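J.: For reference, the structures are reproduced in the following blocks.
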Structure P
Amino acid sequence: MLSLILVMLLVWFVLTVFLAAWTLWFQAYIYTEPAKGLLWRAPAAGSLIFLSILLWVYLDYQTPERYSTLWEFSAEDVLVYPTLIVPHRSGKQDEYKRVRADRGYTYKKGDQYLPSRPEKLIAVLKSGDRHEFVPDLDEKGHFKVTEGQGLLYRDTTGQVMVEGQLGQVRTFYLSRLLLNLFLNFFHLAVWFACLWLLLRYQWSHALGLAIVIWAVMLLFIMPQVLGLAENTATHREPAGSTPSVTQPTSR
């Protein structure tokens with residue numbers, strides 16, 4: 001936690017110094033003279049931009065790997081079952097384990113691969129919880145293939161597996177998508193507002209500079225800062241508990 005706090009203070013300091021130095025030089029170059037009052041304008045702008053970063057980091061710290069840059073965030077959670085069981089009408093059950101293959105992962109029982117279209121699937125979590133998935137059927141009891149997706153398998157809770165990706169359940173969260181987009185573009189808006197209204201750039205110059213700096217932040221700075229927040233969060237200790245390490249979850 002201390003390292004994260006120190007990094008955030010460093011981010012605020014670098015932002016403030018960068019805005020003051022860049023404005024002092026660049027405005028003298030493109031305008032007649034720099035904006036007056038840089039001694040308070042630069043710290044104010046740096047603090048506002050820092051607050052937008054702090055909000056982002058706080059949310060990612062509270063729920064690690066949920067909030068990231070435009071190029072990295074995912075609005076989906078992927079639940080992967082380590083074991084799939086294919087029951088037969090005779091009562092026999094074949095158990096397939098998830099193993100690494102040449103291209104990703106697959107399910108095998110010895111040398112036997114999971115059938116591409118089993119009549120039923122029982123997905124088993126590491127905890128032992130079981131979920132029964134059955135394929136979509138038409139009125140005649142035949143497989144009902146969804147155009148553009150393939151055969152869908154559903155359980156009683158509404159979870160869906162897709163043919164070709166059996167063993168995985170993807171859940172899409174609209175709220176996560178919207179919040180990630182908000183965090184990314186709010187950061188851009190804060191840069192633009194600070195450059196235009198506080199540091200007194202012309203709006204067109206402010207917008208151009210904001211887009212360039214925003215892109216640099218998203219490509220190089222924010223992934224590092226958010227990564228540190230996530231790493232700190234996954235190693236935090238619950239109050240009153242003995243020291244323990246929680247392994248980070250995948251996006």
Structure Q
Amino acid sequence: MFSAVVLAGERPGGSPLSRELGLKASVLVDVAGKPAVQRVIEALSDAQSISSGVLCGPVEQVFRDAPEFSAILANSDFSWLAPAAGPSASAIKGVEKLDQYPVLLTSGDHALLTAQLVDRFCRQALETGADIVVGLTPWAIVQEAFPDSKRTVQHYSDGAFCGTNLFAVLNPDGLAALEFWQSVEAQRKRPWKIARKLGVGFLSRFLLRRVSLQKALQRLSEVTGCKADFVQINSARAAVDVDSVADQKLAESILCMESQTG
């Protein structure tokens with residue numbers, strides 16, 4: 001069984017979405033009658049592969065000022081944990097707080113997450129034999145399903161993929177990848193240091209889209225000292241997080257269509 005960490009931190013001053021909608025936290029954005037974070041907690045609670053977990057964020061003052069959080073957690077096996085400074089540090093803090101493996105990492109704005117997606121990803125992640133696993137959806141699938149949606153796309157020599165905000169830390173060695181993520185965050189204003197870690201030649205080939213996905217994961221494994229792999233998720237909804245009003249409308253349209261056809 002997996003435990004789970006749901007990242008729900010909020011940048012100082014709030015995100016553009018929370019400011020635009022007047023929310024205490026962006027993960028409280030309403031998606032078809034429920035806050036996004038509630039949908040995430042419910043999906044994880046319904047998943048057969050998840051036993052319990054922590055909601056890492058928002059900060060204590062926001063958590064206490066927004067009673068919705070306590071209400072959402074009251075009917076679950078999840079507890080609140082104060083976030084650290086930044087998503088990578090919060091992920092590490094959450095994993096270390098749980099102190100049991102394997103651990104699923106996801107985000108509090110993943111409003112279209114389902115128990116079926118979670119169970120399939122967890123099962124396939126275990127089959128990789130890796131230390132850390134990321135879920136990726138082919139860009140072609142996302143583009144075909146939601147042609148007008150703006151998503152972040154990772155380009156490789158053998159294809160393009162969208163992230164899914166699903167990560168599996170399968171054992172303590174997988175923390176090394178999270179620590180590398182933390183170092184990248186800390187040095188984002190000094191990109192030459194990141195290039196030095198990855199290798200200038202590798203980074204140049206990557207930017208020119210001459211590196212395959214497996215080669216990129218191999219390089220990450222070499223740099224971090226842990227084995228990284230991926231699971232392909234052939235579901236466009238897995239690539240949708242709700243961090244804008246446009247995403248909110250997209251998620252609601254998907255849920256509305258499902259309710260009409262279900």
Structure R
Amino acid sequence: MTQIALFLVSVFGVTWTLLLVLRSVAAQGELLTVLAWILPTVWSPTIIALVLTRWMGGPGAVRKEIRARLSYRRGSGRWLLFAGIAPPLATAIAVFTARAAGDGSPFVPSAAIPAMFVVQLVTGAVGEELGWRGFLLPRLGKRFGEMTAAWVMAILWSLWHVAAFFVPGMPHQIMPPLSTLLFVALFGVFLAFVFNRAGESVLATILAHLSLNIASGFGGVQLSSIVFWRTLVVFFGTLALLIIIASRSGRAASSQPMRR
């Protein structure tokens with residue numbers, strides 16, 4: 001429990017401390033100031049996780065943790081495929097639905113697509129996963145069990161995003177807060193599911209998170225669109241419900257006595 005508490009205090013502390021320090025400067029419209037908040041924030045989960053792993057486990061613990069979390073597990077190919085397809089599919093459905101409702105906006109020009117890919121690679125998906133899923137989720141799982149741990153992690157991860165709504169220049173300032181945070185929590189449950197099914201490897205969650213961010217980065221919709229975010233909520237809410245049903249069915253089957 002000590003590692004869990006230290007991780008959470010640290011990642012929330014970094015996020016909100018940087019917000020308090022940089023918010024007034026970011027309000028002046030300085031892009032570099034916004035990046036000075038984003039980059040340390042999104043990479044802090046991984047950095048803090050590795051520091052705590054080294055502190056608690058000794059010199060070899062970091063290498064062991066990285067190998068365990070960044071390894072491909074035999075038989076997990078279908079889960080990697082699922083992780084890479086479901087998020088962009090959900091985004092495409094949400095964009096189409098929102099545009100049909102009149103909430104469309106221009107797509108990203110083709111010349112800007114390479115830069116968009118680079119931005120997505122250095123933020124969010126890669127920086128967050130080794131911390132939130134690779135470090136926190138297994139430790140919560142040992143204490144609460146797989147399903148409860150998934151929801152606890154997902155809710156905490158969603159609350160961690162609250163600070164972004166207060167940073168001038170961040171797109172979160174025009175997003176509907178409740179729908180966005182609910183979507184983040186439900187997407188977190190999805191990430192927990194593919195993480196566990198892929199043998200507790202963050203390769204699956206990085207792929208899922210990155211594919212979502214890239215699909216969203218193509219634009220085509222106003223980020224203030226309630227329809228867009230509620231469609232994502234419905235999509236991942238349905239997946240979360242199916243995950244719960246599958247989890248309960250699996251537990252029921254494993255509790256049945258063997259018959260000869």
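J.: Work out mean count of other Cβ atoms within 10 Å over residues 124-131 for each of structures P, Q, R, then name the structure with the largest result.
T.: Largest calculated value belongs to R.
J.: Further, regarding this structure: Out of P, Q, R, which has the highest value for mean projected area of the Cα convex hull in nm², for residues 132-219 alone?
T.: Top value of mean projected area of the Cα convex hull in nm², for residues 132-219 alone goes to structure P.
J.: Match the computed value 2.0 of distance in nm of label points 7 Å out along Cα→Cβ at positions 52 and 196 to one of the structures P, Q, R, and report its label.
T.: Traced to structure R.
Values in this text are rule-based calculations from the coordinates and carry no lab data. In this text the structure is predicted, and so the values were computed from the model without any measurement. Cβ atoms are built from the backbone, for glycine too; each structure is taken alone.
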